[in-house]
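So, here's a batch of structures to check.
What follows is calculated from the coordinates using simple rules that are stated; it is not laboratory data. Please read all numbers here as calculations on a predicted model, not as lab measurements. Cβ atoms are built from the backbone, for glycine too; each structure is taken alone.
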Structure I
Amino acid sequence: MVTVEKIQKYGKKKRVGKLRRIIRKGATYDIIDAVFEQLGKIHTKENFSYLCEMYQFKDPFVHLAVVKAIAECAQPENIEIVRHYQNGETDAEAAEILGARVLELKKENDRLKAEKERFY
């Protein structure tokens, strides 16, 4: 049985494959939540793509865990994807999480744009 502590170690070491295997094998909601929390902290394009594939998950608890991970993992270049998910979201809590992240990403994009203009 995998523990939350083990999942956190996998997250710190960015062991995406091990984290994904835990999901594929099936787990309790606590374990699923811990896995997606760790996946959200791994900011790679591949990981963001994987989380986007998981977005359509039907179970409301798992869906919310995925939404939180997408919001955490999203980088400024992903703003349109996050905005798309926000606009189509039917769960109010998930829409709020995505909306807050869109605002953060917009601020980051504005900051990067201003910084770039300052130097060029």
Structure II
Amino acid sequence: MSEFSDRIKEQLEQFNDSIDQIINASRGLYIKIKEESNKQFDELVKAGEAQKTADASLLDQLRKDITSPFEDMKGSLNQLRSASLGLVVKTREAGEQYFNELVELGAKKEEVTE
């Protein structure tokens, strides 16, 4: 029974060591997150201060950043509209040509049967 209890005792110690490592890792993670978030906050403050002293105002930059993707989209929509109109025109022209060919073919068939 001594060997069995020694094994259990050893496994319990390993388990406790693992738990201690997990706890220490969690503490380390918390400290790292706190340090990094403080660094990032300081960087954001510096960037904001630099923007304040820059020539372009924040509202002008924000307006530009928001509207520029829509300008690109507007151009794409105009191209799409033009392409759609072109497709309709081409289809109509091709349809008229096909209709004229059918009329000619029908007229020739009618001449042959007469």
Structure responsible for 15.4, 55, with Rg and Dmax of the Cα atoms in Å calculated and labels I, II on offer: I
Label whose coordinates, when helix-only ellipticity at 222 nm (-39500 (n - 2.57) for each DSSP H run of 4 or more, over all residues; to 500) is calculated, return -35500 (choices I, II): II
Which of I, II yields 20.0 [mean count of other Cβ atoms within 10 Å over residues 61-68, calculated]: I
FRET efficiency 1/(1 + (r/R0)^6) of positions 37 and 85 (r between Cβ atoms, R0 = 30 Å, to 0.05) - structure with the largest value, from I, II: I
Among I, II, structure where FRET efficiency 1/(1 + (r/R0)^6) of positions 21 and 93 (r between Cβ atoms, R0 = 41 Å, to 0.05) as derived comes to 0.90: I
